[in-house]
Structure I
Amino acid sequence: MKKIVLIIIVLILVHCAGFLLFINVFSLQENVDLIEVISPHIVGSDTIDFDVMITDFEWDELLIVRPYADYRTLLKEEKVSWRRIDNHARHSDISSLLIFVNNKKIVAYVNYPRHNVSFGYEHGAFQRDSSKFRVERGTHAGRPWYTIRHHRADE
């Protein structure tokens, strides 16, 4: 009887270890350093150009997911290989999710906090060569507020 219990315990432990390994292999860690790269451009410029700004890794498409939206829907629409990522934007309005894609695979992402920055109604895919955005300045509750809007080619 002790032998059977021991075998069951070992099987459970192996199963749990395999599950944790599976989660780590198929999960991508959030690149919070991107906040430090992006923020100075928002505060100090009238435009931000992700093509020029984000050069630490290869990417060809930027996906912006607005608060309360499900990033998986956008990934399916854009035919991007799905990876598990930690998405704060899906359940609240505390962040917008920025996903960087290369050859239809996620290479980096960040939950960009909305404490004084809003990506407005921007939601969707932007090719690298058209990833330029206007920074509109204002105030909200007595604090500086920045709204990011896509800079269309005809503007």
Structure II
Amino acid sequence: MAPPITNVHVDCLSTIGRAALGWEYGGARYHVWIDTGEQPAKWAPDKVYKNPPLGIKSGDPGNFHTRRLNPRAGANAAMLSEAVRQVIEWGLVVQAKVAEQAKEEQAHAAALAAEAAERVRDAAHDLLAVVRMVADLYQPGKTHTLDAVQEAARAAIASAEAGS
């Protein structure tokens, strides 16, 4: 019978196709590194990493340094086998890849939005300069000519259109 592992997950995807396959058992957290480009039958991690539960701080009872376990030894092999079975059954590698792609797309969209906001700020600054020049035209001792105001307005409009 397979050990009662919980919280099986795949995360920490890397650009080189590695991911962490993790689970919990008996209060501890375990993970192995897998190659997401290979079939699960070819996954042959050389270590199972065992960590204390989340929230346990150094010096607290139950804390220990990360342990590196043999993945072929009895209980470790059984836990790893069950974790791989659940990864396959639930399609966790595909889910992790989809989530990672969505995160990358969200970051890209945020970067585009930030660039657009910067262009809007620049255009607003240019248009404010034109408004100030127009105001100067009606002041005694004006410092701008109508031609200069029109040229600045054309440049500001062009800048605003390029930013949209």
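Since every read-out is calculated from the coordinates, none of them should be taken as a lab result. All of these numbers come straight from a predicted model, not from anything done at the bench. Cβ atoms are built from the backbone, for glycine too; each structure is taken alone.
Ranked by distance in nm of label points 7 Å out along Cα→Cβ at positions 30 and 46, which of I, II sits at the highest value?
I
Comparing I, II, where is distance in nm of label points 7 Å out along Cα→Cβ at positions 102 and 134 highest?
II
Any idea which of I, II comes out highest on distance in nm of label points 7 Å out along Cα→Cβ at positions 14 and 38?
When distance in nm of label points 7 Å out along Cα→Cβ at positions 14 and 38 is computed for each of I, II, structure I gives the biggest number.
If semi-axes √(5λ) of the Cα gyration tensor in Å is computed to be 38, 18, 13, which of I, II is the source?
Traced to structure I.
Determine which structure produced the value 24 for relative contact order in percent (Cα under 8 Å, 6 or more apart), calculated from the coordinates; the candidates are I, II.
I
Compute mean count of other Cβ atoms within 10 Å over residues 94-101 for each of I, II and report the one that scores greatest.
Once mean count of other Cβ atoms within 10 Å over residues 94-101 is tallied for I, II, the winner is I.
For structures I, II, which has the highest computed value of volume of the Cα convex hull per residue in Å³, for residues 62-109 alone?
Evaluating volume of the Cα convex hull per residue in Å³, for residues 62-109 alone on every structure, the highest lands on II.
Could you figure out which one of I, II the value -9500 for helix-only ellipticity at 222 nm (-39500 (n - 2.57) for each DSSP H run of 4 or more, over all residues; to 500) was computed from?
The correct label is I.
Match the computed value 6.4 of distance in nm of label points 7 Å out along Cα→Cβ at positions 6 and 118 to one of the structures I, II, and report its label.
Considering all the candidates, the number was obtained from I.
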